1. Quick check on the output: 21.6 is mean count of other Cβ atoms within 10 Å over residues 32-39, derived from one of 1, 2, 3. Which one produced it?
2. Hey, relative contact order in percent (Cα under 8 Å, 6 or more apart) derived from one of 1, 2, 3 reads 27; which structure?
3. Check the numbers for mean projected area of the Cα convex hull in nm² across 1, 2, 3 and tell me which is largest.
Structure 1
Amino acid sequence: MRQGGDVYNFVMDMEKCEFPEAVKVVAEKCGIAVPRQKDRSPEERKENQQRSVLVEMHREAQAFFRENSSKVRRKGKRRGRISRSRAR
């Protein structure tokens with residue numbers, strides 16, 4: 001009986017392994033280097049987590065200021081303040 005699937009499923013069945021190992025086997029057979037995940041120290045993991053939090057905070061701040069700056073600009077134009085402040 002013939003099963004459907006791709007080369008990875010075939011390797012997983014033949015080698016009795018999981019997908020990541022099947023990828024390594026196929027890559028090795030094809031002469032392709034598979035980059036290994038670098039083991040990170042607890043400090044590096046903490047820095048990466050902090051960086052992710054800061055990036056998300058900056059995205060939220062950017063969206064907030066973009067939304068509110070257009071509102072302020074519209075109010076200023078209605079009151080005639082924007083044109084005077086830009087003339088300086």
Structure 2
Amino acid sequence: MIKRPFWTDRLVAAWKQASIVWLTGPRRAGKTVLAQSLPDAEFLNCDLPSLAERLRDPESFFRSVKKSSWYWTKCISFPIRAGC
């Protein structure tokens with residue numbers, strides 16, 4: 001993996017200023033690899049049915065997440081349920 005200290009530092013600095021940071025770019029540009037390289041970020045893939053299952057009980061989900069920053073990916077295909 002190629003280290004990207006410039007972008008990693010920018011993400012870390014952005015998280016210090018805001019609770020939500022939006023990482024966007026063209027497909028296959030390395031967004032996921034960059035986010036997975038952050039030591040204090042939990043990687044959550046919305047393509048996995050196991051994540052949807054974990055989110056059915058939000059209280060349990062929040063207790064299970066150990067890291068303070070989260071990186072969500074593939075959320076465009078994540079099923080949204082009415083009444084959530």
Structure 3
Amino acid sequence: MGQVFRLTGRMAEALAAGQKAIELASGPKAHITRASSYYNSGKVYEALGKYPEAIREYQNAKQEVNNPIYDRAILKLQEKGFE
């Protein structure tokens with residue numbers, strides 16, 4: 001749901017939906033849900049120009065699931081000078 005909000009420009013709702021998904025994630029694939037939600041939140045922050053927050057969310061996603069997509073997202077912002 002958060003991704004739909006993000007793609008339609010409803011950023012505050014996207015962040016809220018992502019946070020709710022993280023809070024409610026349970027079961028054997030909860031880590032995947034959390035990682036995806038963190039990543040989508042990172043995309044929202046990146047779209048808003050909040051790059052340190054975006055990096056933090058991408059790093060949170062990477063802690064849940066080691067995925068090269070998260071590495072690339074972090075590296076892209078670090079190469080632009082953001083930490």
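Derivation of every value follows stated rules applied to the coordinates shown; laboratory data play no part. Treat the numbers as computed from the prediction; the structure is a model and nothing was measured. Cβ atoms are built from the backbone, for glycine too; each structure is taken alone.
1. 3
2. Label of the source structure: 2.
3. Biggest value here belongs to 1.
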